Structure P
Amino acid sequence: DIAGEHGPPIDDLRKEKIIAALERSSGWYFDHDRFDDPELESLVDYDLVRSFAIVGTPKEAAEQLKEILNLGFTQVSCNLASVRRSDNTMAEGLEETIKGASEALRIVRRK
């Protein structure tokens, strides 16, 4: 987990703030009515997410996948999560995710 002992290195104060903000949040990630404490936006930035997940544009995701393959892995298992935007439905977010993942895989296959 992001703030656990097996997660990326995070200073103790930031880790405490992330844990507190998560405790103020509710619902499972895939719940459309999930509430995330707004403080998480500033505490969990792109660099932190990038340290444990494949994220970004299809081109950026393809580069991250190539890095993994270059380590010698022949398979990668990915859990696709719906893009969350305030003005979209869960189905729209999932469609965006699937299209982006498909494009990333096309880029990886081109080599």
Structure Q
Amino acid sequence: MTGTRGTAGMAGDPTEFAERVLDVVERIPPGRVMAYGDIAEYLGEGGPRQVGRVMALWGGGVPWWRVIRSDGSLPMSHVNGARPHYEAEGTPLRGDRVDIRLARWDGGPLS
């Protein structure tokens, strides 16, 4: 499935790790979220920064608003773009943050 995801700039084709990250992001149900570190832990590789890098380079074609910081926040540059998605999907919010206690998705079984 290489080269089918949205890219930011001249990132080239996603790596195998990036494809696995993007596959997880595509599986996050509407109204639910995972933190960057949750995705790395779920995959058993990388860390929050590596997942963040994947999202920065290739995350435009997946529901990027469902990937957040562990405190429930998004980078300031993404807040305005994410809020309409949260409202449409019924994502639990606490002020300007996602209520991660209520919205966190555990990923379900790896397939």
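The figures follow:
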item	result
Which of P, Q yields 3.4 [distance in nm of label points 7 Å out along Cα→Cβ at positions 43 and 59, calculated]	P
Comparison of P, Q - label where relative contact order in percent (Cα under 8 Å, 6 or more apart) is highest	Q
At a computed 3.0 (distance in nm of label points 7 Å out along Cα→Cβ at positions 51 and 75), which of P, Q	P
Cα Rg over 2.2 N^0.38 Å - structure with the largest value, from P, Q	P
Source structure (of P, Q) for helix-only ellipticity at 222 nm (-39500 (n - 2.57) for each DSSP H run of 4 or more, over all residues; to 500), computed value -13000	Q
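Bear in mind these aren't lab numbers, they're just calculated from the coordinates by the rules spelled out. This one's a predicted model, so the numbers in the text were calculated from it and none came from an experiment. Cβ atoms are built from the backbone, for glycine too; each structure is taken alone.
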